[in-house]
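The data blocks that follow each hold one structure.
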Structure P
Amino acid sequence: MQKTLPLTMALLAASAAFAGRPAAADEEPAFQTLFNGKDLSGWHGESTIDPRKFKAMSPEDQKAKLEKDAADAAQHWKVEDEEIVNDGHGVFLATDKEYGDVEFFVDFKIGPLGDSGIYLRGTPQIQIWDFREEGGKHELGADKGSGGLWNNSPGAPGKDPLVFADNPIGEWNTLRVIQVGARTTIYLNGKLVVQDAVMENYWDRKTPLAPVGPIQLQTHGSETRFRNVKLREIPAEEANAYLSKLDGAVGGFAEVFNGKDLSGWKGPVENYEVVDGAIRCKPGHGGTLYYGEEYGDLVARVEFKLPPGGNNGLAIRYPGSGDAAYNGMTELQVLDDGAEKYAKLDPRQYHGSSYGMVAAQRGYLRPVGEWNYEKVTVKGPKIQVELNGTVILDADLSTVKEFMADSPHPGKDRTRGYFGFAGHNDPVEFRNVSIKPLD
C-alpha cells in the first residue's frame, strides 16, 4: 500500500520539484530553531562590515567592535510576545554561527516607511520594504515588492522579484530561502520571487559569494518584527542533486559513463577502474583517460571525490596524446588544495584553475571524502568552472600571455578535442559524467 505523505511534506515535495530541490522520501526535513522565542541567545549585534576586514582585525579590535555593537543592539533590539523586535534603528542582528548551503524560513512584519532585509553569508541582501508609493522608494524598485536580491547588479537575475508577493503593510509575511553555493531561490508568501539566481558578492563583485557566513536581520526606517526563524543545513548529496537537476533542466546532456565499465573511453584504460559506480584512478597510476568523441564547445557535468592530498584534472579539448595541461586546451585542476603538501603551489595550480594559466577562487571544495559537483562550460577560448554552485573560474584563455614557469602551452588555442581525466597517481573518483555539445 502506498504511504500517504503528511500535508506539510506533500507541499514541500511539490515545491521542491518546482525549485529543483529533492525532498526526503519518508520524513519531513529536520529544521533547527534559530530563535527560541524568549531571548536573543545565538545572536549578536553587528554593524555592517566586509567580513574579510573583520577577520583581518586583531582579536583585541574584534572584541572592542563586538562590545560596541552589543551595547548598541541592547538599545534597539528586544524580544516581545515571542517575536524579535527592532525599533528601526541601530546595528543589525547576526547569528553567532556561520552557515553555507541552507534552507531557511523567517516571518517578518514591517511598518510604514520601513526598509529592511536579510543578509546571507554576511552579505546584503534579500530586500524587504514598504512597497507603497507613499513609502518613497519606487524609484529604487520598491513597487516591485520584496524578496529580490537588491544588491545584485542592475539587470542581473534575481535583483528584482519575479512577481509581486507582499502582504499589506502591517501584516505578517513568510520568506523561504534555498541557497546552494551562490545559487539562491526565494519564495515570499508561497510565491516564487527569485529562481536559482547567483547572489553576487556585494563586498567585491570580482570574487564569488563567501562559502559560509552569518545570517543577519537588517532594519531601518520603522519597527520591524521577526518570528518563526528556522533553518536546516543542506547536506552535500542533496546539494549535488539540486544542482544536477537545475543544470539538467535545460536538456541536451548525454551520459558518457554508464557506471559499470569504461565502454567508450580511450587512453590508458588499464590505469583506471570502476568501483561502486565511479571511475577511479588506480593508486600509483595515471595518464589521461578520455571519452572517445571529439567536442568543440560544450558543457560538462561531473561529480568527484578526493582522497586526502588527491590530485587529478579535467582534460579539455585533449588531442589524444601528450600532456593534457599543455598539449590540450587546458587541464582544469582537481586537487585537495587544502593539503599541507600543496601549501606553496603557484595559485594557478589549485583546484579549478586552468593549469599554469589562470587561477581559480579557492575555498569552495567540500571536505575530503565528500562528493563535489562541478560544471564546466567551454565556448571558444572561454572557460567557466562552477563548483558546488559557485563560479570559481571565468577566463578567456586567448588573453593569457604569462604562464607558470614560462612554460609554453601550445594547445591552449585548440578548438576541438576530447574530454577526460588526467590522473596523477591518486585514487580520485568521478561519477555522473554527462556532456552537452554546444556546437
Structure Q
Amino acid sequence: MDTIFAPATARGKAGLAVVRLSGPRAAEAVAALAGSLPPPRVLARRRLRDPAGDVLDDALVVWFEHGASFTGEVAAELHLHGSPATVAAVLGALGAMPGLRLADPGEFARRALENGRLDLAQVEGLADLIEAETEAQRRQALAVLSGAVGRRAESWRARLIRAAALIEATIDFADEDVPTDVMAEADQLLGEVQAELVRELAGVGMAERIRDGFEVAIVGLPNVGKSTLLNALAGREAALTSAIAGTTRDVIEVRMDLGGLPVTLLDTAGLRETDDPVEGMGVALARRRAAAADLRIYLTDGRGLPPGEVPGCDDIVVAARADETGAPEGISAVTGQGLDRLTQRIAGVLSQRAARAATITHARHRRAVGVAVERLAAARAALAKAEVPAETLAEDVLAAVRALEALVGRVDVEHLLDEIFARFCIGK
C-alpha cells in the first residue's frame, strides 16, 4: 500500500502547519527528513533537511507505530512553522520520495475505516464534526464519532441474533423436544428491539435538524416590520427595508447560532390579497415556506394576524414597534426592546425539540433502521399467526440484522464510500 501524506491544516499563513503521513514508509520518510526518529508517540524537535542537505524547517515530529495511530497504520505528523513556503517545501521533499504520494480527499479516514479503527457511522460523525458550526452540532457529531450509533446497533444486533437462533432451533430440532417458550422469548426480543428502533426513527428528524439547521419564519401583514426584525437579529442589513408595503417579494434567509442551535431565519413577503402578480407570487411563496418552517414568529401591530393564519401551539405571536406603542411584552427592532426575550423564546422551543433527537443522524441511517423495522414487523406478524414456516421467520430477522450491519458499514455500503469520503478535505 502507498504511503500517503497531506497537510492537515488550512492553507494560508499561520503559527503552525501540520503535515500528516500514513503507510508503511511513514517512519522511514520522517527519518530521512529529520535524521533520526524520536521514540514512538513522543513529540520531539528535529531539524528537517531535503536530500541535498538544505534545511527545510525546525519542526516538531511525532510518529506512531502500527496499530497505535488514527488510521491503524504506521503514521507520523510534522508540526511546521505555518508559512506557505515552508509547507510547500516539505510537501515537495516528501513527494520526491519513492512510494509516497499526496493523499486523496478523506483517504486517512477511509484507511481508518478499512483497518477497523472507525465504523462507517463514526466516519460520518467525523465529517459532521469538521463541519460543525454550533454547540449542538458539535455535541451531536462527537456522540456519533465516539461510537454511540455502533454501540446501539451492536446491542440491537445481538438480541436479534439471539432471537434468530431461537427460531432456527425449532428448525434444527424439529423432531426433538424444544422448550415451548422458545417462540415467546424470541417474540419478546423482537418486540424490544422493534420498539427501540421505532423510537429512534421518531427522533431522527430532530437529529437531522440539528445537523442541517432549523428554519424559523417571520410572518405578518405587509409593513409590520419583518425585514427590520430580521436585520436586527442578524446584526446587519440582510434585507431591504422601506415604508412602502410589499417591499419584500422573495424569501430572505439568514443563518445564525441561537442558543447553540443552527437556525435559518426567513424574512417572508407580507401576507395579503393583492392584484400585483409579482407580489402575489411572493405571498404564495411566503405561505409555503412559513408552513414548512419549524417555527413561525407572527408579528402584529394592531391589525391582527394575516387572513387565514392560525398559529401553532409552539408558534410565537409578538407585538411589533413597542417603541411606538409602549407594549410591555412587545419588541422593537429599532431600540432592541424585547429582542433578547424573543431569541430566548425561540431557542427554548427549539431546544425542547432537540432534546428528543435520535442517536442516528443521517438519511442513510434512517433508511437502514426503517428496513429493520419493516422486517421485524413482518416477522412478528407471522409469528402471531403461527402459520408461517420458521425458515421464513428467521430470514426476516436476519434481514433486519443485515440492515443494522449496513448502518455501521459492515455490509452493502461499498457503493456509498466514494460519496461519503468526497465530503472530506485532503489531509483528513
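Identify the structure, out of P, Q, from whose coordinates Kirkwood radius over Cα pairs in Å was calculated to give 26.1. Derived from Q, not from the others. Largest in distance in nm of label points 7 Å out along Cα→Cβ at positions 115 and 163 among the labelled structures P, Q is structure Q. Consider the structures P, Q: one of them gives 1.8 for distance in nm of label points 7 Å out along Cα→Cβ at positions 251 and 283 as calculated from the coordinates. Say which. Working through the options, I get structure Q.
With helix-only ellipticity at 222 nm (-39500 (n - 2.57) for each DSSP H run of 4 or more, over all residues; to 500) derived from the coordinates and found to be -15500, which of P, Q does the value describe? Comparing all candidates, it corresponds to Q. Can you spot which of P, Q the value 4.5 was calculated from, given it is distance in nm of label points 7 Å out along Cα→Cβ at positions 35 and 395? Derived from the structure labelled P.
Taking mean count of other Cβ atoms within 10 Å over residues 99-106 as the criterion, the top-ranked structure out of P, Q is P, with the highest value. So mean count of other Cβ atoms within 10 Å over residues 275-282, computed for just one structure, reads 17.2; which one of P, Q is that? Of the options listed, only P reproduces it.
Name the one structure among P, Q that Cα extents along the principal axes in Å, for residues 267-346 alone of 37, 26, 18 was derived from. Source structure for this number: Q.
Bear in mind these aren't lab numbers, they're just calculated from the coordinates by the rules spelled out. Every value quoted in this text rests on a predicted model; they were computed, and no experiment measured them. Cβ atoms are built from the backbone, for glycine too; each structure is taken alone.
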